[in-house]
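Pasting the structures here.
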Structure 1
């Protein structure tokens, strides 16, 4: 045993281990906790009392038993702490609340057009404040507010380092935090979507995540962590040049992957994603032609990325709920036609992330940080 480990350290470790074991299981009895952690019943009891007093866990019924007394079941209190995610888009703002399990329990969508004005920042902040008030929670329960933006952010999330879509480069988080009495942080929207994907599945390892929304975004995940790179723009494949003579991109260059593989590149003006896929799945030839062309461009880009970083891909973002396995089969076929190293092993997958993956991903880091403190 390490001589530097004190009795206080052991007590803290037991407290943490018991909470996290209950967290990872839906319900556990006192005896099951003692058995799994190899702790005495008095030690388990003492820590359960402490956790109950802090309202982190609660008694949750009893287990069935054919003999003797039925054991009390313990479960975490999911809303002991909550976190808020806000997705900032050009014409809309999505706000939601998640609990300690990452489950969304309330959400709203507002039509507020973005502008770099104090009036806009105050309006959004007030909307967030009103949303939190509607939750009927104590101030101490709110861990923080994550703002997902279509922009690259500083590593500490306090400022926007590259924000050409919203013309918000240099924006400081203080524009929101001065109106809100909670910790506030900026997050890149594509990284938020990837964060949600990491949260809901534990089998990712190393992967390229493509968030295909109105705009394209990417994230490079290594060892189940989002790799930001030296200047924070690793994974921004949206600005990889596909055709130097192609359409102009919002970044000022021409023919970026963004101009071929985003929803903006797929849809015509005033056409919705839902309408496009209704027409496509009904068998309309013109829509099938547009879709095949889009997937062909996506396959071209995926192949180029895969030649540099030979990893699996996850396709997420607003498009993912509409994707079907036949689309993925088509993509694989097109990639194998283009690559120098054809392989029949599937490596492109559809996201498992829920519909509001971006604002959820903006809220998750606060939950992760809190869980790490227990």
Structure 2
């Protein structure tokens, strides 16, 4: 691991190397549950200004790391940066979420889409990564990320968040080749984007496939997993002599985690509906596992939080290869004090699982 990195637990665990305690970071750890985030968000005026101003994105990224003894920082950005750079007219509306002014629904529209250049069209992201690495000064590693092609496509075709995904599923079943053309462009874009983040300083990268679970298993394999595997195959896996671990996270996909383990990724993110012991027994030593506390546990008392942390640590069992996380993003209403309890509990309760017997 990099000699300049003071805490390399996360990278070691992702590569299934020995650690002194289970590392923890939290999906959406930089966000609305923190009063300092809400203050900065108000100052910025809107969410996209926060994302597109490197200095502000850096400040938001560092906020949770400065408040809690987390084992990683994750770039503050949005999964929809790539479609936004493709010119689809993204706006984030507080009560409704992301909206695209120009959704893509035809072969002609898809053909016109360009592949964004990360250092020009998405320069603000790369500048933020470079600044964050400088400001972190080796405290903890920095995680870069992107949405998966399938998940990005759902927003681009639907034009917004969806409950039944009727527009994109109609395209999937009626004109699968048209959807494949879109997914191919997105896979190329994501690979370039993540490689640029790695070149700028990201020490591990994660692909978020939030909507993989809305597909049947055969459709998931064809329209989501295939493209994530293509991306994994194109990623820079080493930088300055150090391995760059890759994490894949698909929500709601059940036993398909076994297929994810065969993609060549280093780790699989698990949602809270999975049994981590069962998944570990099935994937063996192929990959590390990340997860998978139900985010709603953080509404409970400190005693209950500690108890639930203990259950997951016991379920995973002894040895490295586990990164503690929530099974999805932290809820905005969570008390930050409960997050402090969670982080301390993971570090303290996990130590016996890493001692040599």
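Read-outs: derived from the displayed coordinates by stated rules, not from any lab. Here the structure is a predicted model, which is why all the values come from computation and not from measurement. Cβ atoms are built from the backbone, for glycine too; each structure is taken alone.
Structure data summary
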read-out	value
Parent structure of the calculated result 20.5, given that Kirkwood radius over Cα pairs in Å is the read-out and 1, 2 the choices	2
Distance in nm of label points 7 Å out along Cα→Cβ at positions 29 and 197 derived as 1.5 - corresponding label from 1, 2	2
Value 0.95, calculated as FRET efficiency 1/(1 + (r/R0)^6) of positions 21 and 245 (r between Cβ atoms, R0 = 30 Å, to 0.05), assigned to which of 1, 2	2
Structure responsible for 3.4, with distance in nm of label points 7 Å out along Cα→Cβ at positions 61 and 325 calculated and labels 1, 2 on offer	1
Among 1, 2, structure where relative contact order in percent (Cα under 8 Å, 6 or more apart) as derived comes to 15	1
